[in-house]
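Each reported figure results from applying straightforward, stated rules to the coordinates on display, with no laboratory input. Since we're looking at a predicted model, the values are computed, not measured. Cβ atoms are built from the backbone, for glycine too; each structure is taken alone.
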Structure I
Amino acid sequence: MAEEKLASFLKDGKDWARMKTNLPGVFILKLPSYKNNPPRLAVEINPPDKLGNPKKKRGLILRSSQELEEFSKIFQFEKISSLLKTIDKVNPQTKSETGEEVFEV
């Protein structure tokens, strides 16, 4: 069933269409054909908002299980966390980080 649904999305979905999954922050993305490559599906990792929609315009795109393994190895480096904490200190705060009230429509 899942394979049929994905095959249908690959065949009938619009280029760059995004399909929600039951995993928060995990989406199926239809990539358009490019040069000699046919259209393909990929997994997009994108932190969700309160409604389950992606927060960012484009998240981390994984085209294969091999790419997931490669990224998993990189994310295991402990120094990434300390590097990002240092970057947090250097970068200016955004409005949402400063606690300013945000009007939601």
Structure II
Amino acid sequence: MPSSLLERSFRVTAVAEATTFLALLAATYVKYVHDEPIGVQILGPLHGMLFLGYVLLALSLAPRAGWSGRTTIVVLFGAVVPFGGYAVDRWLARQSLAPAN
């Protein structure tokens, strides 16, 4: 997969993963406060698949993008914190717009 396509796939996955993470947090609240588990039953597996995709795409993109070990760890950390995927997507967008040295 060409780097630009891989990066684009990763960015889309990062935003989708972050969105489902936040939706899953809201669904978890609804599950325990209002005893309605359907949101977690639907969003849990969806978020899980996107999380795995995020990690696999990040690990595939890291050597091609020339990320250091530290950068890779920070990008992977973005998958486990709320809004992390959005921050990673924004960082990658800025990197893509930066002039090559």
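Annotations for the structure displayed:
- Which entry (I, II) yields the derived value -28500 for helix-only ellipticity at 222 nm (-39500 (n - 2.57) for each DSSP H run of 4 or more, over all residues; to 500): II
- Each of I, II could give Rg and Dmax of the Cα atoms in Å, but the derived value 17.3, 49 comes from I.
- Here mean count of other Cβ atoms within 10 Å over residues 4-11 was derived from just one of the structures I, II, and that gives 11.9; the source is I.
- Top of I, II by mean count of other Cβ atoms within 10 Å over residues 52-59, largest first: II
- FRET efficiency 1/(1 + (r/R0)^6) of positions 12 and 84 (r between Cβ atoms, R0 = 41 Å, to 0.05) derived as 0.55 - corresponding label from I, II: I
- Highest-scoring label, criterion being relative contact order in percent (Cα under 8 Å, 6 or more apart), among I, II: II
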